[in-house]
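Multiple structures follow.
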Structure P
Amino acid sequence: MGPQPKRRRILLALTAAATVAAGTALPAGPAAAAEIPVGRGSYSDTRPPGTSGPVDNAGQPVTPKVTERVADRPVPTNDWWSSLAFKRAADNPYSLPMFGHPLSYRAVAGGLEVGYATEHVVVGGGVQYEFQHKADLTLGVAGLNSPDARADGWSDWTVSPYWAGGGRTLRATIGHGSPYVYAEATGGAAQITAAAAPQVFADDGNALGITVGGKHYALFAPTGSDWTVSGSTLSADLGGKDYYSVAVLPDPGAFETFSRYAFSFVTGSRVDWDYAQDQGRMNATYTLQTEAREGTETGTLQALYPHQWKHTSDQLTAYEYVSPRGTMKVREGSSFTTSQDVTGVLPALPESGGVDQGRLTAFVNEVADTAAVGRADTYWTGKALGRLAQVVPLADQVGATAARDKILGVMKARLEEWFTAGGETEFSYDAVWKTLTGYPASYGSDTELNDHHFHYGYYVMAAAVVAQYDPAWAADSAWGGMVRELIADAANPARDGDRYPFLRGFDVYAGHSWAAGHAGFAAGNNQEASSESVNLSAGLIMFGAATGDTELRDLGVYLLTTESEAVRNYWFDADEDAFPADFQHNTLGMVWSAGGAHATWWTGNPEEIHGINVLPVTGASLHLARDKAAIDRNLAEMERENGGPAVEWRELLWEFQALSNPAAAREAYAAGGGGTYAPEAGESWAHVYHWIHTLAATGAPDPTVTADSPTAAVFATGGTKTYAAHNYGATDQTVTFSDGKTLRVPARSSATETG
């Protein structure tokens, strides 16, 4: 969703648009606001006068739609199921479609709609594909007519909706990758309504196999119960028990296998990551907690997305499902582990002979002479900070220390103003929604809880650059404490915290972040600028390294490594196996739960559609070079659509091209007026010039060579490799690369060698 110039919250020609913020200003609450000190900074416990917190699409305030049992837990907004807890549509107290994959869901008065979309539609004049939610079954309890549905519990990628009405209750547990729905029901018989009269292909009394609309399901009631079929209604007396389950089957022949795990109810889910630094690998284990409701079986079945099964050595079954992300493959067992190479990040590309020192110095001084960060909203302030942050290490490279220090001073001043409550800009904590919002807000960061990871990523990255040169500034007792508050809001790694939810924007199973705080769309949630999400992850790596916080650094490594693989699969279709065959595009501007769109929120301009998942270009963008052929296809499509080379954002697309074909990018820079016009608002000519001409000299990144440092990278041209690393520590470091090369890096410095 990440906002850009002249952005309006309008989805052009797409069917997924559903709700629009009314923008109504609400009373800010009590007149007397307390300032909560954090080091030398502070935030407010009350919104500024005249501003708003979360509202529905009628402009009315909303509170988390959860049961009393979990009322004190921070609600995970910006998740795949957030429309259950965030009542965005004023007339809908249940949910909008929620896409767990392979199943989709929707809460309604009578229970839980369940569907399995195996076919897609291409809509919006060919720019969007959707695997739309359509109910095959509605799971409930006989006589249930609930006035609403609420979240009654959640874990890393599962959630439990809850209904109550007329003396009946229903609690279901659903999740990413789960072919099962686990139901707990009281007050009546289990009742399932099918979209059409089902065909029964297996009947074992309490276990029933049915086909509805070409989809195959298995229904499991407690032992001793029996399913009855009357038209399109299926019911089972639970015999004094309070549970049943339903599974979508890959094919009717899977009935027996799925029956084996019917009563091994999933009660929770958890990811654990381990950065094996010496190997340059990120290992992540995804585990389901289960409880045997009958018998002793505690195993289960779970479907893996492509970004997962492509990186696991765990045994998989032959079962497969269709999904908007491509084929999902099934694992028999309660856990699996993925292992991926880590692509490093750098505070800047290394020094090289390809850069004219005088030209770069002039560009750097130009930035310093005009350095300013206005009092804009959180997004545009962040963009301005990000622009300056990328120039600081370049000033260092050319010895322009006065320019460097001036830019750092401007960055510090604006960060400190934002990090102090009571002024024109501030951060305010909402104790109801457990979130920290910056005011002035923008693009629904207040009313919809959108995009916090996009906005705050720029602040964290800027703070990491300041910390690189002034560690004392970043101490928790100084201004680092407020940086950590922003990190906790957007990417809190603690599951048991009482102030912020676990990894607010990041969906650990989907492998990427979501942008909408409420997910209140017919197509589920969405994310546009995946690169702005990566910007936050890189900021965590760099800020963690600069402050000696290896846990924070490793969190950033996990998030970036995981999202990088999701981006290559689901935004850029690098392996050409994710998008439907009849979808005539090879890149997406935004990913939706139900599919994807070759579009942006604010324009159909090809240059910006192809550029939105590139900006901001930083030392974290190196991961994009893992798929040089995908970059070439992407840019070739852009030129076809555009009728020629880019005009808007052309400098961003040259930088993107430089990750694949640096020589061609340098030629495009020379021919396209590089350095002579105003670049995209988050860019500067100092950075663009340095990026393109450095890569023209060193060659594009070589992701086949890894390192035992997360802030190291290799570049290659012909038979020559350039090794680069930055050492944030206070003592010298030796970095070892996977091809055997070692590089000694002095304390708090960068080093480069060619070999």
Structure Q
Amino acid sequence: MRTTKKPLALIILSLVFVVTVLFLVNEYKSERTETSEAVYKETGELLDDVADEANRFGNERVGELELIAKYIAIIADDKEELQSFLKQQNSKMPFLAGLGFISPDGEIMAADGSRFSVKEREAFDRAMSGHITTSELFNFEQNPDLQVTAISVPVNKDGKVIGVLSGVISMTDIIHRLVSDTSLLGTVYLIKNEQVVYTSGDEISEADSIHKSQRILDGIPNAPSGVVVEDEKSAHYLFYKMAWNDWITAVDSAGHPDMEKMSAKRWHYTFIACLVLIMSIGSYLYILKLEKRQRRAARQDVLTQLGNLVKLEEDVNYFQQEKQESSTIILLNLLEFKNINNWAGYESGNQILMKVGKRLSDGLVERHTTYRIGGGEFAVLLPGNRTRKQAEEITANLCDLIQRPFESVNHETIRLKVYAGIRNVDVDSKGKATQFINDVVFACQEARRLTETPYAYFTDKLEQLDSERKLFVKELSDALNRGEFKLVYQPIFSFKDDKFVSFESLLRWDSAEFGMVSPLEFIPLLEESGMILEVGDWIIQEAALQVRKWRSEGFSELYVTVNVSVKQLLDESFISRVQDILLETKASPDSLVFEITESVVVEDSEKALQTVTKLNDLGISTALDDFGTGYSSLAILSLLPFQYLKVDRSFLDDLDSTDSQAASVLRGIVSIASGLGQVTIMEGVETKEQLDVLKEIGADRIQGYYFSKPVPPNQAFKLL
């Protein structure tokens, strides 16, 4: 996960962010282009309207003043009528700031009756020479704050200029009224003589006006009209155009609300991109958190919250390879802990496991870490270098901690047995954590065989033994394929029939590597490795073929007993495989008896009952083997439908007469079995005295060296 999911998540989230940004940029560019085009178009239209209005207004005023001048030529000699006429015309023309007649001497008769001298002498002189002129800007006499332009029209009478008609106009008022009435948007500038006369924006700074007017004036020499691009990205344009009487009209798109919208959209899209980035970063951090939690969960036991096998391996490698420090691994195995789950319940079992973990965590002064490997297996890792004696003393203390009484959920007192393995890991030890842990597991297994102490220290001798054991297991795994397994048979004698009525089949291994191997050495390994399933099927098949052969040779009631392991009996496919063997060998079901130890009942009584019942339904009888070696034997007698009861040889050790205590116990067992309809078979009979006592107390059948050791099939047939 550390090498795949995190980079993948980073790539995906990065792609999401990049795609989102590209999409937003594309959308913004598309909208910006549309907005820019709209602003460009509307700003240009506004400029055309303003310039056209300025031209129209100027031309119309000139025409109107020419008509007035013609009438004034008629009444010019009558000063009162002239004054009245000027006043009347001025009131009809609100767009004129003022109207007046200038006499040849330069005196102005204003419409409001005031008299003052002409200011724009140059324009007046040109008008007196017969030209229609327009003055430069000047401050209006009646309103000094207002800058105006005077249109001067000569008044002709009898071919002679007798004066000048002056119409004062404010282009500022005209443009302002136009901008107020139009629906087009933008900021309008009116420039005359390199001076900004008017701006429609109330918030336009003087510095900004000067800057923009200068940009426009710089462009005038190249073209009388045009566009100055201030900022194409934000659709900021300055449109300008020469109008009437050298007035420059300009429109700045900066006042266009669509530009404000674009700015808002830019920040909106930026916000979305930042939000996606934050969400991507947050998602990645969350993934890292989940990954960290998963890594921790993968290294932590769910029940006890202690580290697990993965964590132990990591820590061992850390101390040896990274920290360059020696350490000691102690593995503790609770002996047959699964039995506690079966009779005390899983709740009690889990509670005990948590208490064991706490005792191991809190029970040592030395710096250490506790782990639960699985089931009833715990481990303790001790950093630092220590002697074998020190490690064994610590292990003994740990074993003592675990073997102290526990109280279960049901307030029952539970005592545990434990065995432990110890492995010292030096800095220069060859191998990795996996190998070191395998070593300590082997030491733990060896500790189970010891009687002096419940722990074993992994030494060179154990390492050699471990190598031999691995070779042993390897050879064992190939033994069936190489044909090294064989069955031997020990006869079972019936008092009632006074003859041998059956044989117990027993497995032997004649190894090419090790010679004849004791069943006590290899059968437990078959159980532990799971090979017993395949080998067990082979045993049933061989026994079935052998008894079928013997029956065909005249012993029609002979049967053979076969030992069935716990793993076989609890395997889901066991019954179907037995059926297949019966079909293949054509053996009669009543020619086989399956011997089952009481440990299978302790393992899973419900499953055992189902399997034994199905075997009986097939016609295969069952026998309870090694009766008397477990604590629940009497209960098992009534729990499962066995047809035979094989009594363990340990009852015969003190059997010397019919009056002995052992004989009384055996008499009771025979009586109970008889009451349950079970046939008793006494194992381990070796003397004539034992035979006589067993016959006297009513035993049904006997088996042991008194008659014969287990022998090959041909010798067994001779016994018949």
Structure R
Amino acid sequence: MAVIQKIRDKYAKLAGGVIVVALVGFILMDYGKGGGSRSTTIGKINGEKIDAREYDAAVKQREEEMKRQNPNAPVDENTQAQLRDQVWNEMVNERLLNEVSEKLGITVGPAELKDMITGPNPDPNVKQLFTNPQTGVFNPQEAAARIQQIKRSPDTKAQWEAFEAGLVKSRYAAKFNTLVAGSIYIPKFMLDDQNAGRNTLAKINYVKLPYTLVPDDQAKVSDDDIKKYMEAHKAMFEIKEPSRSIDFVSFTIQPSAEDSARTFAELEKLKAEFATATNDTDFVNRNSQSQIPIAYFSKQQLQSIPNVDELMSAPVNSIVGPFYDGSNYMLAKIEDRKSLPDSVKCRHILVATRQLGQGSRFFSDTAAKVRIDSVVAMLKAGARFDSLAVTYSDDAGSKDKGGEYDFPLAQKGGLAKEFGDFVFEQGHTGESKIVKTELGYHYIEILRQGAPEASTKIAFVAKELNISDKTQNDISAKATGFASQASSGFDKAVKANHYSAIPAGGLNKNSYVVNGLGASRDLVKWAYDAKVGDVSTVYTVGDKYVVAKLSGIMDAGLAPINAQTRPILEGYVKKVKKAEILKQKAKGKTTLEAIAQGENQQVGTADSLNFSRSFIPNVGNEPKVVGYSFCKTFKENTLSPAISGQDGVYFINVLGRTTIPDQQPRNLAVERQMLEYGIKSNAANMVVNGLREKAEVEDTRSKIY
């Protein structure tokens, strides 16, 4: 994205310099209203049906949580796809855990739930919601009173019950995790074995017969060879979830040279008028499609613009441009130059004159001015700034941090003008002032101003480089023509037009995103209705027209042998065949020297091999060779059997194994704790994954979504 677009987005997010989050909005979030009137089953978990309405409500709740945490973040198709998968997986895991919890006798009763909410040690989420912002204290009686008030309203009662249900789910999971983690114990013999592996070194001589010694035509592979190999190694090639693969050609919907010239000409016409304008703000508002605040910019902020040096050196009141910034054609009017602090640390107390969030307080202009004057009087009398901020400030983004903010110069244009002008231009370190903005009255203290930085005040007029109807129709006609041609031979049409077909695999039946394209649920649905070789109609995906061919189908079971999979499968089998040929060539030879001489190779030496590491210096990752080097039944100074490794067949001779004594007495308790920690932290997930593999999970979301 162009730098101007970044600046505009950043300023939009920082408008007013305050982010207000209302506590009541967190409690009373719009929960469970999705799903419409559908009641279709979207899946089964061990025979238990999952209803679309329940699923939609959970997805909607997750979307609301995301919006609450980051109000400016867009929930696009890609994000929604991720949320849907997360919700589905959580629903599956939850039901599996419920079954296990019932069998294990894990319960969360009403008394325990009450204790989680209003007990002496409440759940952290409850404590966060009901801690008094003025005192910083959680009072169980106050919390209980507020909860009773919430329950009196039918709307908020349902939302609170949903919140309680979430607490119960969380407690069930915590108990299950604790139970699983508590069942893990590492016996001493395992600690001893691990310690011995760390402290034992080996030195070997070896000969590597690389697989490249055998020409490919001497290790031909048939489909029967591949099938036998796959049957013998089912775990490597078993496909648990069906998928589809496509090849696609895309036609980017982008402006033509004529479109560019038209936009450029529009700005050329504005150039003289912009130069003589007496009110630049009004001119920008009337003529710019992207409303970028008139602000001071440093060279670093604009470094992505090709002509940044011209912007930083052009005379004041001159016009720079038109120039292209990646998404817009721009005119820039140089208004002023001065040095400004590269950053500011300040603190403030805001008395709001308008509502800044759901349920937040605000005052009339007169009452707000009286209130801020009282704050200043208390400060002069010796009151602590941070304490007054907690009690009096209506800026939820800073009140719990003593009212403090750190602003880089890049954020100045995003602050309320009066606020930004005081902390960056008018005021100096140590100064304070009451400032009136559209949000209310701020009492501001400048704690620190950074080093001065050369800055240029610039007014930008931007015109988006739009695509004309003619250009879009031309691109659409090109894509349609290719689709018609490709219907009688996709690969032939690609070659004839000198296009590039891009592969995209791993599309499961619920996929929303196509690798290399983005969100395109319709294209995925087409892939599941098509046969291999079928060619699609033209699909619009983002800023592209797309024509695709279904190139492969992967059904559950062993991977198929086709044009896509055969090269990989053949590589496995070819390696086995070459290993057998190399072993036969070395048969009967009793020394490393004889084996090396027979294939014109060298005898190498590897020192300080460690069982806990599979890497061999000057060789690479060869776990089988390292394992053989420490095999207790393999005697030193004897020739090993042939070892089929990653890149070749190895023969080794262990020259010696050395045990390094412990540098200090072992602490078994610490060793056990370290080893158990890694296992316990992931144990519950491993159990749940195991339950899921054994469960009968039927996912039919693709029939609806």
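Each value in this text was obtained by applying a stated rule to the coordinates, not by laboratory testing. Predicted model, so just to flag it, every value in this text is computed and none were measured. Cβ atoms are built from the backbone, for glycine too; each structure is taken alone.
Say we calculate distance in nm of label points 7 Å out along Cα→Cβ at positions 394 and 410 for every structure; which of P, Q, R gives the highest result?
Working: P: 1.3; Q: 3.8; R: 3.2.
Ranking P, Q, R on distance in nm of label points 7 Å out along Cα→Cβ at positions 394 and 410, first place is Q.
From which structure (P, Q, R) was P(r) over Cα pairs in 20 Å bins from 0, in percent calculated, if the value obtained is 17, 50, 28, 5, 0?
Numbers: P: 17, 50, 28, 5, 0; Q: 12, 24, 16, 8, 9, 11, 11, 6, 1, 0; R: 12, 28, 37, 21, 2, 0.
Working through the options, I get structure P.
Where is relative contact order in percent (Cα under 8 Å, 6 or more apart) largest, in which of P, Q, R? Spell out each step's value before the answer.
On the way: P: 15; Q: 8; R: 24.
Answer by largest value of relative contact order in percent (Cα under 8 Å, 6 or more apart): R.
Given that helix-only ellipticity at 222 nm (-39500 (n - 2.57) for each DSSP H run of 4 or more, over all residues; to 500), derived from a single structure, equals -7500, which label among P, Q, R identifies that structure?
P
Consider the structures P, Q, R: one of them gives 148 for volume of the Cα convex hull per residue in Å³, for residues 450-505 alone as calculated from the coordinates. Say which.
Checking each candidate, the match is Q.
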